[in-house]
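The structures come next, written out as structure tokens.
Just so it is clear, none of the values below were taken in a lab; they were calculated from the coordinates. This structure is a prediction, so every number in the text was calculated from the model and none was measured. Cβ atoms are built from the backbone, for glycine too; each structure is taken alone.
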Structure 1
Amino acid sequence: MRGSSKLVSTGATLRFSTINTTTACYSNAQLDDYQSLSRQQFLWQPPLSLTVRARFSHPTGQLKGTAGFGFWNDPFIMTDWRRPALPRVIWFFYSSPPSNMKLDLTTPGYGWKAATLDAIRWPFFALLPTAPLAIPLMKIESLYRWCWPLGQRAINVSERLVTESMTDWHTYTIEWREKTARFIVDGLTVLDCLTAPRGPLGLVVWLDNQYMVATPWGQFEHGLLETSGEQWMEISQLEIRSKE
């Protein structure tokens with residue numbers, strides 16, 4: 001736990017809370033399984049499924065910060081002193097404004113989403129030398145819509161908004177396979193894609209008070225949000241199964 005946060009077991013549930021956060025202190029209620037491990041030692045590889053039953057204290061837009069559950073490579077040194085890396089993720093992910101991670105052409109840069117991303121791929125490195133020219137051009141709407149799908153494919157991004165109410169209990173499932181990924185909410189598929197990241201990755205479940213801006217047209221920003229009172233994510237089930 002960091003800052004003004006707590007992780008509380010009620011017996012039947014696990015509640016991740018932040019309370020009266022400020023812009024001066026990072027507050028993060030988190031559960032993960034990769035503390036002190038190198039990325040090569042992270043535990044999870046496809047094929048597997050993750051099932052989480054969860055609800056939140058506030059609806060989309062009113063919950064402030066970021067939250068979610070799934071697998072990633074902890075690229076930003078959030079939990080340990082390993083080297084920074086490009087991101088590799090498969091998860092249900094929430095971010096509130098002013099976050100704007102506009103990585104999917106047709107999906108908003110914030111909200112409650114099913115998402116994949118894998119920037120550690122040769123297509124991304126092949127496109128990297130064009131970035132100084134391409135980034136300014138992305139500010140022109142027509143060029144952005146024409147050029148960005150190539151960048152999106154290079155970093156294996158797929159995203160879909162989850163429209164179910166965050167404040168109600170729902171069962172969320174990620175089916176992570178070698179080359180495909182499927183995201184399911186209450187038995188209904190919300191995203192079926194061919195952009196599964198490679199492993200190994202680490203499990204992460206969290207709620208914090210940060211925001212991030214990262215856009216194809218060169219906006220990059222990171223900061224902390226002030227909240228009044230308590231906000232939380234509550235988990236009543238977390239299960240990982242091998243899908244051999």
Structure 2
Amino acid sequence: MTATLTGKIALVTGGSRNIGRETALTLADRGADVVITYRQQRDSAASVVEQIRAKGVRAAALKVDFDGTEGLDDFVQAFRNVLNEWGASSFDILVNNAGLLKLGTFDRTSEDDLDTIYRVNYKSPYFLTQRLAEHISDGGRIVNLGSGTARMAFAPLVSYGPLKAALQSLTLYWANHFGPKGITANAVAPGGLDDDFNAPLFEVMPQARDYLASNTAVGRVGLPNDVAGVIAFLCEPEASFINGAVINVDGGYHL
């Protein structure tokens with residue numbers, strides 16, 4: 001693969017598994033140095049770092065719990081320390097991928113459930129990006145992970161989809177805010193993926209996998225790598241005029 005991102009530094013939150021892992025590896029394939037974050041899966045994060053370094057680029061993993069703003073300042077300092085070790089004062093790519101899923105229909109969603117989803121899936125990327133803004137290089141890239149449930153109701157994800165819709169809307173505001181510096185902000189909105197993030201859904205609703213596949217134009221459920229390639233493209237030089245976009249990566253779900 002052409003090393004079109006050589007010399008670039010990327011931060012991928014939640015990079016130890018699923019979309020985050022595949023995104024980190026894909027960016028490394030294209031020449032970027034990559035910092036990933038993880039919350040609990042230390043061994044998985046170490047494995048991703050090892051795989052990235054095997055591609056001839058630099059990698060690091062930082063532990064952080066993106067549950068609101070607590071711990072953000074310490075994380076930002078740890079990330080800056082990595083940049084300093086690499087002889088850099090700024091970075092080029094921010095992928096806000098870390099997230100949390102809680103199942104529950106409208107009548108069974110608790111206040112605590114909703115508050116937790118808000119903190120992890122909206123508040124944390126908001127203030128992480130705010131704290132890192134001064135360190136993003138001109139011409140840099142921000143990519144947020146949205147969701148197909150932001151535009152299409154799916155009852156068990158009533159606490160998840162609307163807040164992903166909020167993050168997708170926030171992406172437009174960031175596109176406008178950062179645009180004068182040549183920094184683009186876009187979102188990708190995956191459909192249902194066959195990964196361990198969605199495993200709780202498939203455990204509760206075993207028929208969901210077949211339902212998703214049968215209602216998708218390409219006839220299958222998506223995989224993390226389907227999404228990672230689109231994220232990586234948005235970080236490429238030729239994507240510099242894509243800004244404020246929400247790209248559905250769902251195989252043509254419910255067309």
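Comparing relative contact order in percent (Cα under 8 Å, 6 or more apart) across structures 1, 2, the highest figure comes from 1.
Set 1, 2, criterion mean count of other Cβ atoms within 10 Å over residues 158-165: the highest-scoring structure is 2. Computing mean count of other Cβ atoms within 10 Å over residues 6-13 across structures 1, 2 gives 22.6 for structure 2. Which structure, out of 1, 2, was distance in nm of label points 7 Å out along Cα→Cβ at positions 86 and 134 calculated from, if the result is 1.0? The value was obtained from structure 1. Ranked by mean count of other Cβ atoms within 10 Å over residues 38-45, structures 1, 2 are led by 2, which has the greatest value. With helix-only ellipticity at 222 nm (-39500 (n - 2.57) for each DSSP H run of 4 or more, over all residues; to 500) derived from the coordinates and found to be -3000, which of 1, 2 does the value describe? Only structure 1 yields this read-out.
Comparing mean count of other Cβ atoms within 10 Å over residues 206-213 across structures 1, 2, the highest value is found for 1.
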